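Q: Each in structure tokens, the structures are laid out below.
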Structure I
Amino acid sequence: MKAKLQEELKTAMKGGDKVRTMVLRALLAEISRYEVEKEARREADEAAIIQIIKRERARREEALEFARKGGRQDLIEQNEAEIKVLEGYLPAGVDPEELRAAVEAEIAQGASQMGPIMKALRDKFGPRLDGKAASEAVKQALSKKS
């Protein structure tokens, strides 16, 4: 996946796509930082890269929120464009109905606490799982149960 991102960076640079070029450069820098952090050097696998992309998207969403509060239209447009580029590299998310059904299945099997249910959902859906949506679905289902 890293090689794909590098190729797309070259294409964006040749095509003069400034937003995509900027986003991909930042993303590749974060991947490189991940690979050399801590004691051991490691290669970023696809799951790690997806987590980095999600983290970068969350940063842009936070910046977008501040830009909206500040009434900065230029920053709003920039962050929305960057989020759109990042979302193009994320796998399709879990359908809300599929998520709800999985949560209910875990509760039916006897799980009654947030941690074990979230772990089971991460195991089942992997990088497709949106943690925030899953957390809300689990809280809602557990509140109905009690």
Structure II
Amino acid sequence: MKQNASNSSSLIDHKINVKLKLALLWTTLMFLYIYTDYFDLMTPGAIEAFKNQQSPIGPITPGLLVVFATTLMIPSFMIFLPIVLKPRICKWLNIVVAGLLSVISILLLIDTLGSKWHTFYAINQVAELIVFAIIIWQAWKWPKQES
């Protein structure tokens, strides 16, 4: 008996544009950042350090806040930029930015190893590194236009 196409159980899998994939990956990364920082506030001494204006790398100063803000602006803008940039610029910008931010994630991962209270942080750093790897892979394998 021939199965009617409308009764078929196979689902349509639409191809997703690489620009949209990259924007969604950067959005995923921002959620990882936000939740990691949120959970970090629940670790012993975190609120006290926050009140005493201490960061993991020393006293909080206006300059350090500018560095933190600028560092977080970059992935925030990377949600929007893949959608509007030309493919060649977008490809290399994603590879370079994801590569540089991966270095920060690796350093944070190394810093958290061995701390029972920061196991969640290490897990999130690994998740971030996986997202960075996928961003780099997606950008590197950007489909070429056939001539």
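Here, each number is a calculation from the coordinates, and none is a lab measurement. Keep in mind that what you see is a predicted model, and the values were worked out from it rather than measured. Cβ atoms are built from the backbone, for glycine too; each structure is taken alone.
Q: I have 1.25 for Cα Rg over 2.2 N^0.38 Å, calculated from one of the structures I, II. Which structure is it?
A: This value belongs to structure I.
Q: From I, II, which structure was helix-only ellipticity at 222 nm (-39500 (n - 2.57) for each DSSP H run of 4 or more, over all residues; to 500) = -25500 calculated on? Display every interim value, and only then the final one.
A: Numbers: I: -25500; II: -23500.
Going through each structure in turn, the value belongs to I.
Q: Looking just at relative contact order in percent (Cα under 8 Å, 6 or more apart), which of the labels I, II belongs to the structure with the highest value? Don't jump to the answer; show the numbers that get you there.
A: Working: I: 19; II: 34.
Top value of relative contact order in percent (Cα under 8 Å, 6 or more apart), among I, II, belongs to structure II.
Q: Mean count of other Cβ atoms within 10 Å over residues 90-97 was computed and gave 18.1; which structure, I, II, did it come from?
A: Details: I: 12.2; II: 18.1.
Source structure for this number: II.
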